[in-house]
Structures are given as C-alpha cells and as structure tokens.
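Asks: Please find the structures below.
Nothing in this text is a laboratory measurement; each read-out follows from the coordinates by a stated rule. These numbers come from a predicted model, not from an experiment. Cβ atoms are built from the backbone, for glycine too; each structure is taken alone.
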Structure P
Amino acid sequence: MSGLRWPWIVVLVAVPVAALALLPPFGQRLAILVGLYGLLGAGYQLVFGRLGALNLAQGALFGVGAYAAALAAPLVGPLAFVVAVLAAAVVAALAAAPILRLQSHYFALATLALASLVNLAAVHAERLTGGANGLIGFGAALPRGTALLVPVWLCLIAVVLAQAHFFAGRRGETARLVREAPLVAATLGVDTRRWRFVAFVAGGALAGLAGAGSAALSGVVSPETTGFSVMLLCLTSVVLGGARHPMGAVLGAAIAVCLPEMFRALNGGWLLAYAVATLAVVLWAPQGIAGLIDPPAPVPPPVLPGELVPATKGRRLVLTRVSKAFGGVEALSGVSLSVRQGEIVGLVGANGSGKTTLLNVICGLEPADSGAITLDGRHLERAPAHAIARAGIARTFQAPLPGETRGVGIARALGRGVSFLLLDEPLAGATPPEKADLVALLQRLRAAGYGVMIVDHDTGLLSTVCDRLVALDRGKVAA
C-alpha cells in the first residue's frame with residue numbers, strides 16, 4: 001500500500017466532526033471510546049500486525065497509562081497524558097530487553113507474564129494504586145467531553161496517517177521481511193531486534209496514551225484496566241478491522257464500541273454476534289474488514305537491473321582457521337580460504353560437509369567458535385548479521401520466499417549495496433534455462449567486480465563458471 005487513500009481520510013475527519021456537530025453527549029462519549037480503542041489498536045498493529053509478534057501485554061500497558069495519568073493529574077493537570085505515555089513507554093522498554101530475545105509462542109508467554117505482573121502490582125500495591133478499590137477523584141484535573149474528543153481524534157488521525165506513510169514502499173517491504181523471514185532480513189542489513197524494540201515501545205506508548213484517555217473519560221481507574229479483557233478486546237478488534245491496514249484499528253474499534261450498543265436489547269447476545277463476526281473475518285477475510293474493502297496493492301518484487309552498479313565495499317574476504325561445533329559435532333574445523341572482488345569461488349562437498357554452516361558463519365547467523373573472518377582487515381567473526389551485511393556481505397537461501405523467483409533474493413541483496421554474495425544452492429531444482437540465466441548473471445557479477453561464493457552440488461556447471469573450487473569434507477578443506 002503506497003499510503004492511505006483519500007476516502008479513508010475523509011472518514012477519519014468526518015467521524016469527530018459529525019460527533020461534535022450532531023451527536024448528544026452519550027454519542028460523543030462513544031466517539032471518544034472509538035478514538036481511544038483506535039489508538040490502542042494502532043499501537044498493537046505495530047508489533048502484532050506489522051512484525052507478526054503476538055504481544056499479550058498491550059492491555060497491561062493501557063492500564064499503566066491509566067494509572068500514571070490518575071496519579072499525575074492532581075499534580076500536573078492535562079500534562080498527565082504526557083506522563084502516561086512516558087510511563088507506558090518506559091515499562092515497555094525495560095521489559096523489551098529480555099522479552100524480545102524470544103521468538104514465537106515463547107514471546108507471547110513472556111508478554112502474558114508481563115501483563116500478569118502489572119495486574120498483580122495494580123491489585124497489591126495499595127498505597128500507590130488503591131488496590132482493588134482503584135483510584136478516584138482525579139477526573140476534575142483532566143479534560144472531558146468535547147475537550148477530550150478533539151485531542152483524542154487529532155492524535156488518532158496523526159497516528160493513522162503516520163503509519164500509512166511510514167510503511168509505504170521499501171519500509172513496508174522491510175517490515176514484511178522482519179515478519180516473514182527474519183533471517184533473510186538480518187542478512188540484508190536489517191537490525192531486526194531494533195525494529196521489534198522500537199515497535200514494542202512505540203506501541204506501548206500509544207497504549208499508555210489510550211489508557212490516559214480512558215482514565216479521563218471515566219474518572220475511575222481500577223485493576224480491571226490492566227486485566228486481560230482489555231487485551232482481548234484489542235486483539236479481536238485489530239483482527240476484525242485489519243492487522244496491517246492503517247484503518248484496521250479504527251474500524252475494529254468502531255465495531256467493538258458500537259456492537260454492544262446495537263445489540264443492547266439482547267443483553268449478552270452481542271457477545272455471540274461479536275464471536276460470529278470475528279470467526280467469519282478470520283475464515284473469509286484474513287486481511288480484516290479494511291483489507292476486504294481496500295485490498296493492499298501487490299508490491300512488485302525487486303528485479304535485477306539491466307546494468308549492475310560496480311561493487312565498492314571491500315576488496316578481499318578472508319577466512320583463517322575458522323571452526324564451529326554444535327555440541328560434540330565439529331561442523332567446521334580450521335577452514336581457511338579467501339574471495340576477492342571479481343572472483344567466483346565454488347564450495348562443493350557431500351551433504352553434511354559444512355558448506356551451509358560455513359555460509360552461516362561468514363554472514364553472522366552462527367558465531368564462529370574460533371578463527372578469524374576479515375573484510376579488508378576488519379574483523380567480522382563476532383559481528384551480528386545485520387552489521388556484516390552493512391559491511392558488504394549478503395547471503396541468499398536455498399528456498400525463495402513464497403511467490404518469489406530464484407533471482408529475487410539476489411536482486412534484493414544487490415539493492416542493499418553489497419560487494420560479496422554468498423549463494424546457497426541457487427541451482428537446486430533449476431531447469432536448464434534457469435541454469436543458463438544464473439551462469440550469465442554470475443558472469444555479469446564478475447565483470448562488475450562482485451565477489452561470489454556459491455554452494456551447489458552441480459560440480460560440472462560450477463567448474464565452468466567458477467575461478468576456483470573449494471571442496472569440504474567433514475568440516476575441513478579437502479582440496
């Protein structure tokens with residue numbers, strides 16, 4: 001998606017204007033709730049939608065913002081909103097260091113533990129939080145009604161437009177790689193941990209802002225504000241509206257706020273309607289309602305340029321007695337070799353000889369146990385993968401991403417301005433025309449001054465295109 005289309009912008013502006021001009025106080029209260037839950041969901045989109053991490057602490061950070069605003073309001077008045085944003089962001093930042101090291105369900109469980117800790121603190125830190133009774137009597141120091149509706153929706157409009165702009169184009173593609181192929185992203189120079197950290201903290205800050213608005217609207221803050229029900233509402237509304245569409249959080253929030261009012265006569269029946277709607281969206285509209293109305297435009301994959309830009313980063317990659325073991329298995333043992341700019345070196349050997357492990361060690365996906373890896377004398381054996389890629393070394397993988405051809409990985413790497421390419425079995429399963437295209441590309445890379453290390457089992461073809469072949473056997477250079 002190149003940005004937010006103008007009909008969505010009209011809707012964003014029309015809602016608060018209509019609420020101010022046409023709705024009674026109760027209707028304006030609902031509009032404020034939509035804006036607050038929209039801010040909460042927009043923050044959640046950053047981690048869950050854009051980066052694909054199931055964060056279960058967003059509701060707790062909402063509660064942190066509510067408590068911070070309630071405590072600060074008697075002292076600083078409306079500046080309590082700033083205090084709430086900072087409080088939630090600080091909690092998110094402190095928790096991010098250990099949590100963001102985890103992946104998949106471990107990350108989700110860790111964020112759930114964080115949410116539980118926040119809820120326990122709200123219940124048991126009675127002198128600060130009021131315990132089970134919560135906090136009251138601070139509402140007079142905070143804006144309410146129209147004075148709250150306008151800033152809430154101004155913030156929401158700004159956040160939606162900023163998100164649409166930020167994730168347009170190349171940054172959106174980078175976020176997709178972080179979400180779907182983090183190893184590929186790292187070997188292209190993307191600091192995936194930094195992306196997740198910034199998204200986690202920024203999402204927490206927006207949750208804190210929404211929590212402060214909730215405290216101002218109700219005039220009461222209790223441990224329920226940090227409970228899992230808020231998190232569940234946030235998750236389902238974002239899924240319903242669209243996890244990666246800029247308007248998804250707003251549509252989801254509108255559904256979450258308005259549906260109970262529409263089915264009020266059915267008492268608890270609205271829960272059934274909400275569950276049915278959520279299930280229907282998950283099954284038939286995985287992009288959410290916003291994505292169903294406004295499907296994202298397909299992002300064209302990168303293509304190889306007609307003329308390659310000459311390589312400029314680094315002239316000689318040298319490995320000196322590099323070793324790597326996994327438990328008691330020595331995958332690499334004292335491997336020494338070098339690749340110069342404009343040179344193609346082939347790595348051959350049986351399965352299990354250490355070829356892929358060697359590529360992983362060079363590009364930083366696996367740390368070397370011993371030995372040195374230098375690029376023009378600069379040591380890289382302890383550098384993270386994204387730093388090695390930025391120094392000029394990129395890696396491709398055996399299996400391309402879904403929907404991509406073999407050449408996309410190479411084109412993407414060249415687009416990052418590298419000078420050395422590590423190609424892992426690019427010919428596996430290739431047809432004769434595809435092999436011919438790759439041979440032609442390798443010759444173009446050599447002419448443009450790129451250094452290439454290529455792993456493949458087709459030794460006959462490699463012998464015709466490579467300047468040298470290095471044979472590995474049980475982790476050692478055999479020939």
Structure Q
Amino acid sequence: MNRFTKSGWLVVLLFTLSTALMLPAADAALRDQVFETVLPNGLKVILLENHKAPLLTFQVWYRVGSRNEAWGKTGLSHVLEHMMFKGTEKVGPEEFSRIVQENGGNLNAFTSRDYTAYFENLSSDRVQVAIELEADRMQNLVLRENDFHTERMVVMEERRLRTDDSPGAVLVEQLEATAFQIQPYRWPIIGWMQDLEKLTLEDLKVYYQAYYPPVNAFLVVVGDFNREDLLSKIETAFGPIPKGVAPDQERGRESLQLGERRIVVKKEAQLPSLVMGYHVPNLKERDSYVLEVIAALLSRGKTSRLYQSLVRGKQLVLSADADHSLLTRDPSLFYLWADPLPGKEVADVEKALDQEVERLQRELINERELEKVKNQLESSFIFAQDSLFFQAMVLARYEIVSTWRAVDDYIPSIRSVTPADIQRVASKVLIPDNRTVGILVPLPPKEGKTLPSGPAIKERVIQ
C-alpha cells in the first residue's frame with residue numbers, strides 16, 4: 001500500500017521532472033559520489049549531493065516489511081505505516097502532512113515485503129522540517145485506540161478494493177501462497193483479511209518498538225545541500241534517540257520444490273488468466289542478473305519474443321509478460337503471465353509460453369538480439385535515476401538487499417551476460433518441477449455486480 005492519490009502522484013511526477021539530473025555516463029561510479037556514515041546509535045546516513053536544482057528528497061527507510069510479520073499477524077507493517085501519520089505529543093494527528101505541504105513539499109510512504117519507507121520532497125532550504133518531523137515520530141509516535149480502529153478499517157477497505165475485487169490480484173495472491181511454503185513471501189503485503197480483523201493496538205505497539213529504532217533504519221538524502229551542514233542537523237535531531245536492539249532478520253528458506261504445483265481460482269471475471277511462478281535466486285547470486293536479461297528478452301516492448309509470438313503472431317492473447325524482481329531480500333519468483341483473447345483456450349496459451357521457454361533452453365540467442373536487450377536495460381536503469389527521488393530510491397533498495405554500493409554492479413553484470421548464460425539459467429530454473437501454475441476460471445457476475453473491465457491479470461499485485 002501507499003497513500004498516494006492521483007494528485008499526489010502528479011506532485012511527485014512534477015518533482016521528478018523538475019529535478020532531472022545530468023545523466024551519468026554508463027561507467028560513472030556512483031559509490032565515488034555518495035557519502036555514508038553511521039551515527040553512534042546505529043542509524044546509517046547515506047548522502048548524495050546534487051546541486052542542479054534547489055530541491056532535495058529526504059527518505060527514512062526501515063528494515064521491516066511483511067516478511068518480518070508472524071503467521072496470524074499479517075498486515076502489521078502496512079497498518080503501522082498508516083499509523084505513522086497519526087502524530088506524536090508535539091505533532092497532532094492531522095498535522096504532519098499539513099506542515100510539509102505548508103512548506104511547499106509533498107510526502108508519502110510505502111510498504112513492501114522487505115521494507116517500509118517514508119519521504120518528503122522539499123525545497124532544500126526546508127530540510128529542517130523533514131528532519132524534525134521524522135526524528136520525532138521515530139521515537140515519539142502516539143498510538144491511540146481510536147486512530148488504530150479507523151486506520152485498520154481503511155486498510156481492510158483497501159484490501160477489498162485492490163485485492164478481493166481484483167481477479168488478477170487474487171490469482172497472484174493464491175499462487176504465492178502455494179509457491180512459498182516456508183518463507184513469509186507466502187502472505188500478501190496488505191495482510192489476510194482475517195488477520196487484519198484480529199490485530200490489536202498492543203500488537204502495533206510491540207511491532208513499533210521492535211522494528212523502528214535507529215539501529216534498524218537508515219536515511220537517504222539526495223539533492224541540493226552542504227554535506228557537513230546537513231549531517232550536523234541530522235546528528236542533532238536523530239543522535240539522541242536510543243539505539244534499540246537490531247531485530248533478527250533471518251527467515252526460513254524454501255526447500256527444493258519436488259514437482260509442479262497447480263491451482264485453480266474461480267472468481268467473477270470477464271476472461272480467464274494464466275500465471276506461472278518459478279523459484280529463482282535473488283541478487284546474492286549472479287544468475288539473478290541473467291534472469292533480468294531473460295525477462296527483458298521475453299517481454300520488453302513490442303519487439304519482445306512474447307509479444308511477437310503470442311500477441312502478434314499466434315494471436316492467442318491480449319497481453320503476455322514476464323517479471324523478475326532483482327532487489328528482494330529473499331529468493332523470490334520469476335513470473336510469466338498471459339491474458340487469453342476471448343475464445344482462446346488457456347491450455348493453448350500455456351503451451352505457447354512453454355514453447356518460448358523451451359526455445360531459450362534449446363537455442364543460443366544471437367548477439368544482435370542480446371545487445372538490443374542489454375541496451376534497453378542499461379538505458380532504463382540510467383533514466384530511472386534521472387531525478388533526485390528515484391536516485392535516492394535505487395540507493396535505498398540496494399541497501400535493503402545488500403549494500404547501496406552494489407548499484408554500480410548492475411550495468412557491468414548485465415553487460416557480462418552471455419548467450420550460454422541465458423541457455424544455462426533457463427534450463428536450470430525455468431522448468432516445470434520448479435514452478436507453480438495458477439489459472440483463473442471466470443465466473444459470471446453476481447446479480448447487480450459489475451465486473452472489472454480490461455484484462456484480469458493486469459490488476460495483479462506483485463512487489
């Protein structure tokens with residue numbers, strides 16, 4: 001979840017466009033431009049000066065997400081994100097956002113499996129506003145029963161709208177609950193409805209104390225500031241906060257899957273859908289970069305293999321896609337999905353997807369096609385950093401998984417992928433015994449209910 005409205009996204013987009021950076025050369029080392037320090041209380045501070053515009057983004061990242069929850073307590077991370085805007089002894093329940101906006105800034109937060117992050121985008125001369133507000137709620141959040149009941153209801157309604165009423169989201173949620181049997185990626189970020197209903201204010205207080213101390217957080221600031229001056233302000237505001245105890249971040253890992261798993265979800269929808277999820281390594285293994293290339297090869301743009309074969313050639317599907325999440329703390333899934341055209345059989349679509357995977361395993365990709373895909377990935381990676389906000393975000397996401405310094409490894413790792421690597425990894429992990437297949441069987445709408453328009457799978461929720 002995040003708290004963006006359409007207008008909120010517009011503000012961030014305008015901030016993004018108005019803070020465009022001079023794009024770095026492909027061989028420029030970001031690690032040489034970033035400053036890192038750790039305060040005595042364990043809070044890591046990551047700073048990147050950029051003076052192209054008198055703006056900055058101030059971000060606080062906590063190493064806690066749905067993976068840190070316990071069975072029966074799912075949704076805690078997300079509910080706590082909501083409650084972080086409900087004030088302290090100094091700042092009233094509705095004042096946090098008002099103060100930032102009155103100072104010309106915008107703000108928001110988002111929760112994932114691996115982290116919860118908060119940010120303010122401001123004029124650089126207003127940085128003290130963000131510093132004081134974030135330091136205050138890191139240690140002084142007031143958790144009130146009335147606020148908790150209200151925000152829990154808001155999250156439950158969010159779940160109804162974004163998941164329960166979305167055929168594609170339900171399909172992916174059920175697939176992940178089947179694919180993962182041990183690690184906590186098996187439950188949704190927003191939580192199961194029955195768990196949300198049972199959460200208590202005491203659950204939230206315990207969770208806040210365990211996962212929101214400085215030792216489990218870090219700051220990322222990118223923009224127009226003087227490093228020494230900003231660091232002094234950060235040390236003054238955040239330094240006195242008690243260090244706390246670093247929580248155990250180790251979680252159970254999946255055992256080797258012993259055979260293909262299949263699920264069928266029957267839900268009101270206009271069309272059937274198909275999703276496949278293959279267990280794959282994360283950033284800690286080099287093969288994860290090979291999977292980045294495979295995903296782009298299959299689905300990036302209208303020249304991609306899935307589009308050319310399933311959409312344009314065989315005319316089997318409305319859309320087909322592949323997705324690989326490189327930056328996950330634990331090993332995740334490589335997804336293939338497709339929305340069959342009306343009148344087309346899911347079995348035929350599955351066969352066509354399998355044929356494209358088998359082609360990767362059987363034939364070496366030619367150098368020209370591989371070079372095109374690498375160019376696409378490299379340009380996307382560079383352009384994703386053409387704003388203060390997203391440059392801070394990419395540093396933070398790498399920091400969550402390993403270290404922000406690994407951001408400089410992306411392009412060389414992509415460039416080093418060979419045709420033989422693609423064939424080897426596809427043959428190793430994109431096999432039936434390593435996957436879970438989910439099929440959405442559409443049911444007619446209940447009386448008086450309108451079905452969502454458009455392909456069901458495009459409403460998926462994949463983080």
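Asks: Give the label, chosen from P, Q, of the structure having the highest value of distance in nm of label points 7 Å out along Cα→Cβ at positions 56 and 192.
Replies: Across P, Q, distance in nm of label points 7 Å out along Cα→Cβ at positions 56 and 192 peaks for Q.
Asks: Supply the structure label, taken from P, Q, corresponding to semi-axes √(5λ) of the Cα gyration tensor in Å with the calculated value 52, 24, 18.
Replies: P
Asks: When distance in nm of label points 7 Å out along Cα→Cβ at positions 272 and 432 is calculated, the result is 6.6; to which of the structures P, Q does this value belong?
Replies: It traces back to P.
Asks: Looking at relative contact order in percent (Cα under 8 Å, 6 or more apart), point out which structure of P, Q has the largest value.
Replies: Values: P: 18; Q: 24.
Top value of relative contact order in percent (Cα under 8 Å, 6 or more apart), among P, Q, belongs to structure Q.
Asks: Thinking of P, Q, which structure, once FRET efficiency 1/(1 + (r/R0)^6) of positions 344 and 384 (r between Cβ atoms, R0 = 25 Å, to 0.05) is computed, gives back 0.40?
Replies: P
Asks: Going by distance in nm of label points 7 Å out along Cα→Cβ at positions 176 and 320, which of structures P, Q comes out largest?
Replies: Going through P, Q one by one, distance in nm of label points 7 Å out along Cα→Cβ at positions 176 and 320 is largest in P.
Asks: Given that helix-only ellipticity at 222 nm (-39500 (n - 2.57) for each DSSP H run of 4 or more, over all residues; to 500), derived from a single structure, equals -12000, which label among P, Q identifies that structure? Can you show the working numbers first?
Replies: Values: P: -18000; Q: -12000.
Matching structure: Q.
Asks: If distance in nm of label points 7 Å out along Cα→Cβ at positions 280 and 304 is computed to be 4.9, which of P, Q is the source?
Replies: P
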